[in-house]
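Presented below are the structures under discussion, each in the form of structure tokens.
Each value in this text was obtained by applying a stated rule to the coordinates, not by laboratory testing. No experiment lies behind these values; they were computed from the predicted model shown. Cβ atoms are built from the backbone, for glycine too; each structure is taken alone.
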Structure 1
Amino acid sequence: MLSISHVATGAFVASKVSNPFLAIPIILGLHYLEDWIPHWDVGTGLSTGKRKKSHAIVLEVIELVMSFVLVFVFWHVGRQTPPLYIYFGGLMGIIPDLIEAPRNFLKWEPSFLRPLNEFHGLFHHSTPDMFVGLAPQVILLITIFLLK
């Protein structure tokens, strides 16, 4: 999934579940569920050589900025400043991807991270079809916007 989807999901859960001991496992569980759905993201094509790592890194940085701008817009526009825990929830929503990033982009994986990355890999289902891969994410973002 795009980071935008994971960040928005994490922020949404944090905005609805006030107990962090409950919110964090829900956010992480939803990350894996979302990755289980066939999806397209900026890393699609890295393993086949259709996308260069440098290009994916630039796209990911842009997407991360857009993700937190989206959180700001969803939870701030027309309201008071959103509490920091909403942004923390957004950050928690991408933790599995952040843990995996050194392996994917730097070919460096500390041994203590390998089991976490292997677990994450069990759920990850990318599709090269951009429309098919983006459609569930657009639906997710619209749903979050309407329910927030």
Structure 2
Amino acid sequence: MLIVVSIIGILIGLSIFGLQGARESSRDARRKADLETIRGGLEIYKADCNDYPPASKIVGGSPLMGDGSPTGCAVTNTYISSVPKDALESARIYSYRRPTTTSYILCAALENPPNPAMDVSGCGSCTTACNYKIVNP
């Protein structure tokens, strides 16, 4: 009986470690999907407003709205109803930078960094080290 309990304990311990890796991969997939959601909203914003929004308008949990200039970019236009937040909100944030009015950099800190490592220059801060970047153009 003691041997069976020991074996069950070992199997439970191994499965917990196996599930942790799956959770990390799942959160990383969500981060990448969140950045694509933000990217989509930014592209629609640019189509209406002729430039990308300033960094102050991309705040996790807040909507991305038009600014009224030009008229096609009405303040009532909603481009993202709620800018996504990182799955581990307290530990990580998404970084958005707009080096020019016609380009942007979106970054995230993945739990399983890409291999080979990406060049994340210009990312700013993701609270923890950014290691994933989307640039446009």
Structure 3
Amino acid sequence: MIEGIPLPSTDDPLDAPYWEAARRGALVVQACRSCSVRRFPPRPMCPACQSIDYEWQRMSGNGRIWSFVLPHPPLLPAFAKVAPYNVIVVELADDPSIRMVGNLVTSDAGEINEVDPTTITIGAPVRVVFQPVTDDVVLTRWVLA
């Protein structure tokens, strides 16, 4: 684990259901109850119809690498020791309009800098894994499918 990693707040009512689902090993996104448009990151209002009525829908956790980057120092101090590392953008198979950011790892316990960046290819199929960081925070990471 990376010492001093900045962690998200998991008690914000807007996105708490996302973090609760991640702790259970499920990937969820918001979906508008009025027009069915899915959205991520969570927002209080639908960008398509402006409805504030939404639900959380479970996703398969499958996707493909849409893009990636390799951050190099200088960085946030907590990440300097593991740089360079990959940050990938994943297009979800369930809804290609949803893209999530994470790291490509080899397992749910993998480190963010363990994958050789020359092996990462746009379009590669991936699936979500869940990496517990604290009792409250479980981060989504991605492995090749």
Original post:
Here relative contact order in percent (Cα under 8 Å, 6 or more apart) has been calculated and equals 44, so which of 1, 2, 3 was it run on?
Top reply: 1
**OP:** Given a value of -23000 for helix-only ellipticity at 222 nm (-39500 (n - 2.57) for each DSSP H run of 4 or more, over all residues; to 500), point me to the structure among 1, 2, 3 it was derived from.
**Re:** 1
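Given structures 1, 2, 3, which gives the highest value for mean count of other Cβ atoms within 10 Å over residues 2-9?
Values: 1: 25.1; 2: 8.8; 3: 11.2.
Top value of mean count of other Cβ atoms within 10 Å over residues 2-9 goes to structure 1.
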Original post:
If we compute distance in nm of label points 7 Å out along Cα→Cβ at positions 10 and 114 for structures 1, 2, 3, which one ends up with the highest value?
Top reply: 2
